Structure I
Amino acid sequence: MRTAGDAFPFPPVGPRRHGAGAVAAVAQALKPLQAHGLRLLVKAEERRRLSRDAYDYSPVLRPQLATAQAELVVCPTTVEQVKAVAAACAQHQVPLTMRGAGTGNYGQAVPLLGGVLLTMTGLQTIRSVTADCFTAEAGCRLVAIDEALAPHGAEQRLLPSTYRTATIGGFVAGGSGGIGSIGWGFLRDPGNVLGMEIVTMEPRPRQYQLMGDAAAPLNHAYGTNGIIVALTMPTAPLQSWEELLVAVPSLEQGLYLANQLRRATLSIKELSLYDEQIVAMVRPLQGLCTNLTDLGGGCGLIAIVAAEAMETVKRILTHQGAQVLLQRPQTVAGSLRELTWNHTTLHARATDPTWTYLQLLLPPEPAPVLKALSRQHGNNLAWHLEAVQSQGEARWAALPLLYWQGAGALAEVMETAQALGCTIFNPHVITVEDGGSGVVDADQVQAKQTYDPAGLLNPGKLRGWLERHPSA
């Protein structure tokens, strides 16, 4: 049986390698740029706040990352300022960790070895927009990008549930998919990132435009192997989307109904399923349903579909005995998007923070997995499913909630799920590989060697680098 230590490895990141005066020297080198908009944040409260994300979803990571904190936070507004920060840190051998809006869930932007935290939210220029693609600097908020795309009849393909606050750089470096993954797959699928502009971590930083396969090693690498300053992404045709909240009698029937919708020739951007326990914990769902009895004691389904598909969708729902509780046009604020993906976990934990979660890709036939794990863990497990496409195949991702009973019990759930054919994307670990496929990506490690030869970018997060450089 897999032990908790095996399931939740934490990197041996070692002591700080920079001298006591190194961070002060970096700050001194950057002070002249303050007259040009660069900000240096040194107050303990600011450094503590910006050194965190939502890693406290994980009771495993919470104690491990509690004391990790930047010694200096730097807020640039231009690529040239980013290069100056990289140069100063490289010259003084100070670790540098990038941060977007801080909406991650796994400590991707937590500085394990202190040093400098580089917040990229000041790089907000949308450089170019067409109906087919856009190029935007890393700090651009996703909502601002959609506003720029709309006059061109286009929108972004993939969005996190943190759409209103997330940045494009943070989404690509630390995210994986979300709303839109039902049709477009995940960010690392070929074609979802066309290119990126990066800055190297060297005393004399270089600037590269990486296109296609050359950009792939930096996609979902937590900023460990290059500083992403701009991204070029493809678009989808702009649609008028309608949001639906639907009551279904059981999770099994909800799964059948959602699969019926997926098989129809319809434009669907999001399908999420929630069992009765999750509906009871997510207060906004209860508010929309008036009370739990509106769901007939069953489950909830959130669907985001194109307006022109609504009549067909309603016919399918009626035929399957489902009840539409809410229908409305999608808006930026107050959207049902903010009840999906890891926002579901956020809302449930607001009711009872004893719950934590997992991330799974279910096998092509998910029902046996749902039944087996539910039978094994009873009310200590609650199901939240997301329709996705993986390698061109319609699949279901699961973000189940688990009542915290210790790391050993969580490891047991993971072992059982893996034995049942699930792929686990572990949110209770800090390294890129262990939170993904579990296998070292040689291209990611080689990119770090090329663009961060001293290993200063977000140290401790790329296991393949630590294995190659055990003293780093």
Structure II
Amino acid sequence: MDIVNTEYKFLRTVAGIFSINYKLEESWLITGPWREAHEKLVALLRNTAILTPYNLHEAGIPQFNFPFRTAYVSYQENIADKHATYYQQRFYATEVDEIKTLKKYLFGEDADFRSVHKYYDLLDSFKLRHLLNEEVVKLSNGETRKAAILKALLTNRQVLILDEPFAGIDQQTVPELNLLLQQLSCNGLNIILISNSFLPEWISQVLLINTPDEIKKLPPAEYRKILLMKNDANSIVSQLHVPAVAAFEGENIVQLNNVSVSYADKHVLMNINWCIKPGQKWLLKGINGAGKSTLLSLIYADHPQSYANDIGLFGRKRGSGESIWDIKEKIAYYSPEMYYYFDKSVSCREAILSGIYFHPFKKGVRNLELEKFAEKLFLLFFSEDKLALPLNRLSGVHQRLILFLRTLAQNAPLVLLDEPFQGFDAELTEKCKQLTECCCQDKTLIFVSHNATDMPKFITRIFQLYNGKGLEDKF
């Protein structure tokens, strides 16, 4: 079946489900391994999908128009990043004067006290009132997620479509956000939750989308049984050969000595001391806003205060003569922020190879071994014909997957993975964990995640950030 007919068949089936006795008092979970389905479903419910009368007639539906006012909030749209020009801008305190505050984001440029005051109760329930004058680029992931949901509520919608709202927020914030959504649901707001990783108790119906031909409407109890019966994903890395990485003979890969970062009177990191030796595998922990991304940006030399601190990398003190490109060539870095700014008009092949060929002074120098390795990584998940496909033709999850593979394909001795499996379902996460363990076995790794199930098995050390301070620990 070609792509167009596959899409029409899916939309017809789902239109049939949502046109029959849809009840506003029932909140839904949309889930399943066919990841492209989620974006098509959102288009259908927002009445932007094209269904011809012929296709509707084949489905036995005289017409389809979702009759409720909908608002859509996606984890792929970070409100902080929307108001920045480039992803490092959040670290540049001198440039945030032009960035919107939370109050302006929620209520508009001309919001006065009266227009904001009437929403104080709602702001308090979201625990956002004290942040109204904060720039959105300085909010944590959990705070920006709640702010985007609140913004949608202010538009007086009947149905709130949430795409992976729990992705990328810390475990302390997950129950807080879940309780907030439960209260909204109990107060009459209809919520359609798109998630492959979470089934809240307040969900009434589950739509499981395995393939265009296998779509099931299930009660939550039956879906929980399916989750329990799922077997572990089969190994996908048994035949994968990882190229050798250049050995490092020094004592420390990373050495941070009394590292501190402040913005005006706000202290993000205070006197951080951290020594990372070759081959060690670390979990970097901390609640949203603890400074994890700031710490990684210092190591990767993206932060403007990188050279104002005592930082050693690969046995050399930062600023002792190496170029920024020489640093980045030895560090493979993935972060959710990079996804927002990556050029998605390039082909999938160009995207996955861009981690190998980014050094401006080594243009034209090819590494055929790494090229073949990158393509093998790609073919673990996609067919060969998709290499030539523009990246923006794939679903958001598949775009993130390719950028994750791009990081591994670089084959650098130090790997920084900041929430790499955000938005992945359990099966895809398991496969990528296996891949991480295979590709980083002989490398040094710093891994960030709020979800314990995301963590590769070979991680043995913890660096915890709390109130600006750092503490080392072991499992």
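Computed quantities for the displayed model
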item: FRET efficiency 1/(1 + (r/R0)^6) of positions 42 and 114 (r between Cβ atoms, R0 = 25 Å, to 0.05) from the coordinates reads 1.00; which among I, II; result: I
item: Answer label among I, II for the case where FRET efficiency 1/(1 + (r/R0)^6) of positions 66 and 138 (r between Cβ atoms, R0 = 41 Å, to 0.05), calculated from the coordinates, equals 0.90; result: I
item: If distance in nm of label points 7 Å out along Cα→Cβ at positions 394 and 410 is computed and equals 3.4, the structure in I, II; result: I
item: Structure (I, II) behind the derived value 19.9 of mean count of other Cβ atoms within 10 Å over residues 146-153; result: II
item: Label whose coordinates, when Rg and Dmax of the Cα atoms in Å, for residues 162-417 alone is calculated, return 21.9, 63 (choices I, II); result: II
item: If percent of Cα pairs over 34 Å apart is computed and equals 39, the structure in I, II; result: II
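Readers should treat all values here as calculations from the given coordinates under stated rules, not as data from a laboratory. It should be emphasised that the depicted structure is a prediction, and the values quoted were computed from it without experimental measurement. Cβ atoms are built from the backbone, for glycine too; each structure is taken alone.
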